[in-house]
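What follows are several structures.
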Structure P
C-alpha cells in the first residue's frame, strides 16, 4: 500500500529538485510526483496550477519539516531590508505565524524575526500553540455539500456516470494537513450521502447496461 504523503508543492521542477537534494543530503528519502487535479475538493470548478510534489514517508515528516525550516532560517541574513514583509503590521505578521500553511517557510521565519525586532517575542511554545490551533481549524470538514448531494442523487437515479463520480468524491476525498496527516474532506453526513449516491448510481448503471444488452 502506498503511504507516501505530500511534504511540499512547487510550481517549477527546479525548486522541487532542490528540495529533494537538500533532504537527500540529510538522509531523508523522497520521491517526486507531478499532479494536476481535475477539480478542487469543493467542486467549485477551480483547477490548481501545474504542481510538482515532493513526497515522503509520514514517519519522516517532522524531521523533513525541521530540515526545511533550518534551511530558511539560514537564509534570513540574506533578506534585504526592503522585503515586502517589513511593510506588514504586527497583526499581519502574527497572522502569518497563525497560518503557516498559507505562506512559505522563509516568510514564516522572517515574520517571526521582524516581530522579534519590534519587541514582540514569540517563543517556540507560543508558536506550537498557534500551530495546534490552526490544525484544529483545518480539521473541520468542508461546508455541507447540499446542492452536490441533491445533484448526485438525481444523476445516480438517471443512471449517469456523473452520479457515481460525485458519490465517490464525497465519501473518499481527503485533504492533507500541515503536519502530514490525511483526513476526510467532508462531514460524516455528506460522506454517508456520497456512499448512497455511489451505490445507487452503480446499481442503476449496471441495470441499464444489462437491459441494453438483453433487449437493445
Structure Q
C-alpha cells in the first residue's frame, strides 16, 4: 500500500561536467525552479509547462544552440526539438496516476492536446488544487532520430545553430532531466517531497565518488 513517488537525477558519466554540460544542466534546473514556483492553486498545469519551456528557450539561446528572441522561439515551439515531452504528470497510487483513463482524467473538460511535437505529449492539463501531487521534470535532450528527420528540423532551420547541435551529437551528449515530486499547497507554496536528494550540479558530482 501507500503512495508512489517519481524522481530523476542526471549525472556526468565520467564524474565531471564539461562547460556545455554544466550550462545546460543549470538551464534545466532553472526551468524546474520556475515551474515549481508556478505550481499554485488555480494555476493551469499547461501554464506550468510553458514556464519551463520559456526558461529552456532562454538557456538554449545563451548556450548558442538556438538563435533569436526567447519569446519568439517559444511561440514557434523551437524548444520542442530539445524538450521533447511534457513537464510532468499526476502522481498518487500509481506513478503515472489515472493514466489508464487517458485524457479523460488528465485533461479538464474542453481542453485538448496541442499539435506541436513535444508539446502534444503533455499528460496533464488541469487547474492545480491544494493537495494535488504532480511531478516537475523538464529536460534537454539531443536525440539523433529527431535531428535526422527533416520534418522536425526544417521548419526551424533558421533559428537552429546546426553546427553546435552536430558537435553535441558527435559527443553523444544524451540528455538531462531533473525530476521532483511536489504537492500543491495553499499559502506556503508547493512542497517538494523529493528534495532530500540534491539536484544542484555542485552537489551531485561528489555523490558519484571516484573511479
Structure R
C-alpha cells in the first residue's frame, strides 16, 4: 500500500528491500522481501542492489501495476539468489497476469529470476541478466525490442531453447532464431540472446535509403 506513485530516492543506500530508499510508501507500511507494493513504482537514474536474504525471496509488485527501471543499474549482491515477481497466484501466459516490468533508457538489470506473472519489457537500449538455473523465467514472459539483450548465466543454449524460447517475444511476435534474434554461448554454461531486425524490416530500410539517394541526385 502507498500514498500514491512510489519512487526510488536511494536515501538509505542501495538495498531494494529497504523502505527508507523510497518516497510515496504509506505511513506504517514496512517494505521487505515478499511484501507486496500495491502501486506503480519507478527507479530513475538509480543504483540498486538485490541482496541475499533468508531463503529465496523477491521484490514483489501487485498485479495490474508497473515497475519501471529507467536509466538505472540493478545488480545482485552478497551471493544473492533473489529476484523480482508478482504475488502468488499470478501466472503467464494462462493468467491472471501479475505486474509489468519495463526496462528502459540504457538500463541494466541483474536478478536471479522473475516469477508469478511478470511481463518484462526490455527496450532496445537496455539489457537483462538472469542468474538462476532451472527456471529463472518462472510463469512469466519477456518481450525484447530490437537491440535489447537477455543473458542467462546458468542456462545453456540448449536449455534456453527447451525451457524459455516459448516465453520470449521480439517486438511483440514469437521469437525465432535467425529471424528476429541471435543466440550465443556465455561462458561455459550460459547464453545471450540479442534481438535483431527482421530481414523484411532491414530490406525496407535499405530500399528507403536507396530511393532517398536517387531522389537527391535528380
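Of the structures labelled P, Q, R, one was used to calculate Rg and Dmax of the Cα atoms in Å, giving 22.3, 80. Name it.
P
A value of -4000 was derived for helix-only ellipticity at 222 nm (-39500 (n - 2.57) for each DSSP H run of 4 or more, over all residues; to 500); which structure in P, Q, R was it taken from?
On the way: P: -17500; Q: -9500; R: -4000.
Corresponding structure: R.
With relative contact order in percent (Cα under 8 Å, 6 or more apart) computed per structure, which member of P, Q, R shows the largest figure? Intermediate values should be presented prior to the final figure.
Details: P: 16; Q: 30; R: 12.
Sorting by relative contact order in percent (Cα under 8 Å, 6 or more apart) in descending order puts Q first.
Supply the structure label, taken from P, Q, R, corresponding to Cα Rg over 2.2 N^0.38 Å, for residues 82-129 alone with the calculated value 1.17.
R
Here, each number is a calculation from the coordinates, and none is a lab measurement. Since this is a predicted model, take the numbers as computed values, not measurements.
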